[in-house]
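Just so it is clear, none of the values below were taken in a lab; they were calculated from the coordinates. Because the structure is predicted, anything quoted here is derived from the model rather than measured. Cβ atoms are built from the backbone, for glycine too; each structure is taken alone.
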Structure I
């Protein structure tokens, strides 16, 4: 774990609140000059703490009328099978997120589709045809609210 001090935590919270904040705004939030804030953010990027800044989109504006969770149970649990399925799921344009999980199912795949027909076709064509897939269950997402921040915890706070 990369050592984070109070200033780093303030910068990380500020970046999560507004990924387009200027170094002047970040510096003001953390009590730093713009150049010091810029260097701190670059250090956090080089260390892999800050991995990117992303635009949030309105799903309906880009043609997503329905989101669903597809729970997938695999036929076997080898590294090759897990990697093959994960790679396949991530290659699908409808895939929003993939999680390898514990329990009765092995993967949870969040997808964004046009409608229920699109969901059915995706499940049949992209999942049940895979040799590593033993079983799947789908659940329609009524509402999806994404937290806009990660908690920033230091070693001594764990």
Structure II
């Protein structure tokens, strides 16, 4: 059986999920996999992400300007009207995800280029974990297109700027 047809029959809400949403999720899965393989040698963690982006920043290989649209989107999503939103709690940041750094970047206290890119990639890492570990399926995976589109744009920049060639 075709996996999409099976999902449409078995998962409430999947049939109604627009094709654009499905494509954003599929693209995310592929781009994350490539990023993790090329940049993190298949060992993703917040510490590995931060180490990598700080190294690339020191080498002059990090152009934070290319991440500005994604940064603006995620700042607005997770920090609005001088407070963290309910969406921020939905990231399910763990203690080893550098939550204080993520908070400081999202609320605008920290604009260090390496920390900004690191924060974005940690947010994306949490989106990945929430998708791949089933949290996003718990509410029918609806309303996630913009998250995945912004994550995809940031991942393309990250793969281009920080990943090792090959893999």
key: Read-out helix-only ellipticity at 222 nm (-39500 (n - 2.57) for each DSSP H run of 4 or more, over all residues; to 500), computed value -20000, structure in I, II   = II
query = Any idea which of I, II comes out highest on distance in nm of label points 7 Å out along Cα→Cβ at positions 10 and 130?
reply = I
request  = Compare relative contact order in percent (Cα under 8 Å, 6 or more apart) across structures I, II and report the one with the greatest value.
outcome  = II
